[in-house]
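The structures come next, written out as structure tokens.
Coordinate-derived values only; no laboratory data. It should be emphasised that the depicted structure is a prediction, and the values quoted were computed from it without experimental measurement. Cβ atoms are built from the backbone, for glycine too; each structure is taken alone.
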Structure P
Amino acid sequence: MAVTPSNMLPIGTKAPDFKLYDTVSGEQKSLDELKSDKGTLVMFICNHCPYVKHVNPELVRLANDYKDKGISFIAISSNDVESHPQDSPEKMSQNAKEQGYPFPYLYDETQEVAKAYKAACTPDFFLFDGDLKLTYRGRLDESSPGNNKPLNGKDLRNAIDKLLQGDTVPEKEQYPSMGCNIKWK
């Protein structure tokens, strides 16, 4: 497993549009359907990555804490299922139910969406404002498997709070997420 950092897409980038299969509902879902007029968090995750497994409890807490404040959460898996069958849509659906994901878990079979977002790792987070302009990209918090730092979502929670207050997180306070590389075809 190679530890890979985020590419740190430029702040202000417009969210690339998509329409993907939602493994939770069994329907095609578009960014336009899922976005919020206050803020939208797009997360690239997968089932097998130990970094994602580590942050799953906080992802569920985060979504439950902010969905009633008008923040939309969207999870996407773009991994090649030929090399990583544990990331197949069927297993994604099962994992979403086991974890209690309160958000859609979309399958990016062609990997075009991950490429459009310049996603590099799992987890990789992209927070957009109501106009779908990027305001934050990077890590959830300082915690990672085995480093004994608390899993609290501090960095991402701060970014969402600032967005809701009409403020922004300075770029110098945005740190790359770290995790497994996306499994490209």
Structure Q
Amino acid sequence: MKKESSAIPLDVRAFAQSAGQRSASDPLQKYERLLQDVGEEAADTPVEWSAQGELRPVTGGPGQIWLHLQAHATLPMTCQRCLSEVEVALDVDRSYRFVADEATAEAEDDDSEEDVLAIDPEFDLAVLIEDELLMEMPLVPVHDVCPTEVKLEVVDEGFDKAMADKPKPFAALAKLRGGGLE
């Protein structure tokens, strides 16, 4: 069975020059790294995105190439407090300025409020969408208020009894020294 390519190739320069717009609602299965984090049962979850290109004029130079990306997905994850399912909304709303090469992007990225990327003739919009959604995922997904009461302490009488019956490793040394430590 032939696997469909999930790439969304984009000529960023032409897209910006034509003030292009693209949008879609893709199934989560198209984004393999996201799917790994939430599980195969969420494969049909929609990932909605839109992209707009823009060429911004610059005095005394060529226009700047910009891409504005918006993406949204609501993913089922496991609440790390109560261990039940929690729906986590991921929202991306970012603009990127494109420059001629990687060295320029690296030099300008630290001093810019916007994200600066290098123009790549093989630019893949799907990779950018997935990267941004991955960065929006919480490290520890939790409900605002868990649907069930969460027991935050554990008392195991058998454990306490086993610890009391267990020989203490330094008791023998204490007896050799003449102490009665137990």
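Key figures for this structure:
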{"read-out": "Test item: distance in nm of label points 7 Å out along Cα→Cβ at positions 20 and 172 calculated as 3.4, pick one of P, Q", "value": "P"}
{"read-out": "If FRET efficiency 1/(1 + (r/R0)^6) of positions 84 and 108 (r between Cβ atoms, R0 = 30 Å, to 0.05) is computed and equals 1.00, the structure in P, Q", "value": "P"}
{"read-out": "Answer label among P, Q for the case where semi-axes √(5λ) of the Cα gyration tensor in Å, calculated from the coordinates, equals 54, 23, 15", "value": "Q"}
{"read-out": "Relative contact order in percent (Cα under 8 Å, 6 or more apart) derived as 34 - corresponding label from P, Q", "value": "P"}
